[in-house]
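Some structures to go through are shown next.
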Structure 1
Amino acid sequence: MSVVVVNNIEGGSQEMYDKVNPKVMPEGKLPDGCECHIAGPTDGGWRVITVWESEDRFNQFRNEKLIPAMQEADEGGRLSPSIEATPVYRLLKS
């Protein structure tokens, strides 16, 4: 079952995103199992919303690529990510 993952990163920024993104999505390509990726600023941070074909695929990506890349980019230890995955009922694409 597909899941939508919302990653709210308190203290995050476009600069942080631009450091992490090439490590987790080389050449701007979505990771295997990721169907959609949206990113942008929030009050006090940065938000990334993704849709994955399964929670297992996301968890593998998170543990093997995302968390290590975020830790490397977080030089001051100021980032506070909050990651939540919930089932998708319907996903429409053009």
Structure 2
Amino acid sequence: MWTVWWVWVVAGFLLGILEVFTPGFIFLGFAVGAVLTGAVVGVGLAPASFPQLLLIFAALSVLAWFGMRRLAGVRQDQVTISQKDVNDN
């Protein structure tokens, strides 16, 4: 079942829909990785074994996450450093 290209693409779209309902970019890297894995399987470059497909999916997901992080960047005001303790009077 996992060696069929459209299964990966559908899984990617489902993860993309799931991303809409969660805060932050949690599932978007996985969604892009699944769609790209579907493209690799569809072209015929992927091996037939499931563990190797999972390795390709994981590598593409990490690359997609780093690419989106570089593209979108990190907000400069995302981390707040407090100089005053709430218990100080």
Structure 3
Amino acid sequence: MITMTLAPVKCPKCNGTKVSKNGIENGVQRYLCRNEGCAMKSFMLEYIYNGCKPGIDETIIDMTANASGISDISRVLKVSEGKVSSVLKKQQIQ
């Protein structure tokens, strides 16, 4: 006999459980956070591309502060050099 347990899906931004399904994209289920005060509306639990994962921008900035180059960061985090450049350009503007 196989028993299944259901774990509630939590929003990665607010940790709220008021979450509903919001379609499938590239074979991965998308979710919608229904908490009014949450800044993150749509999210996935499994990301195909590492550049879309939450917190990757902060990691890129931290690695740059520790004297890592664009190609080093790209190789270690498994994201494109364009993603790294884009994050660094946005950081310079702010």
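No value in this document is a laboratory result; all are computed from the given coordinates. What you are looking at is a predicted structure, and each value in this text was computed from that prediction instead of being measured. Cβ atoms are built from the backbone, for glycine too; each structure is taken alone.
Could you figure out which one of 1, 2, 3 the value 28 for relative contact order in percent (Cα under 8 Å, 6 or more apart) was computed from? Label of the originating structure: 2. Source structure of the calculated read-out (helix-only ellipticity at 222 nm (-39500 (n - 2.57) for each DSSP H run of 4 or more, over all residues; to 500), -7500) within 1, 2, 3: 1.
Taking FRET efficiency 1/(1 + (r/R0)^6) of positions 9 and 81 (r between Cβ atoms, R0 = 30 Å, to 0.05) as the criterion, which structure among 1, 2, 3 has the greatest value? Can you show the working numbers first?
Details: 1: 1.00; 2: 0.10; 3: 0.35.
Checked 1, 2, 3; max of FRET efficiency 1/(1 + (r/R0)^6) of positions 9 and 81 (r between Cβ atoms, R0 = 30 Å, to 0.05) sits with 1.
Source structure of the calculated read-out (Cα extents along the principal axes in Å, 52, 36, 23) within 1, 2, 3: 3.
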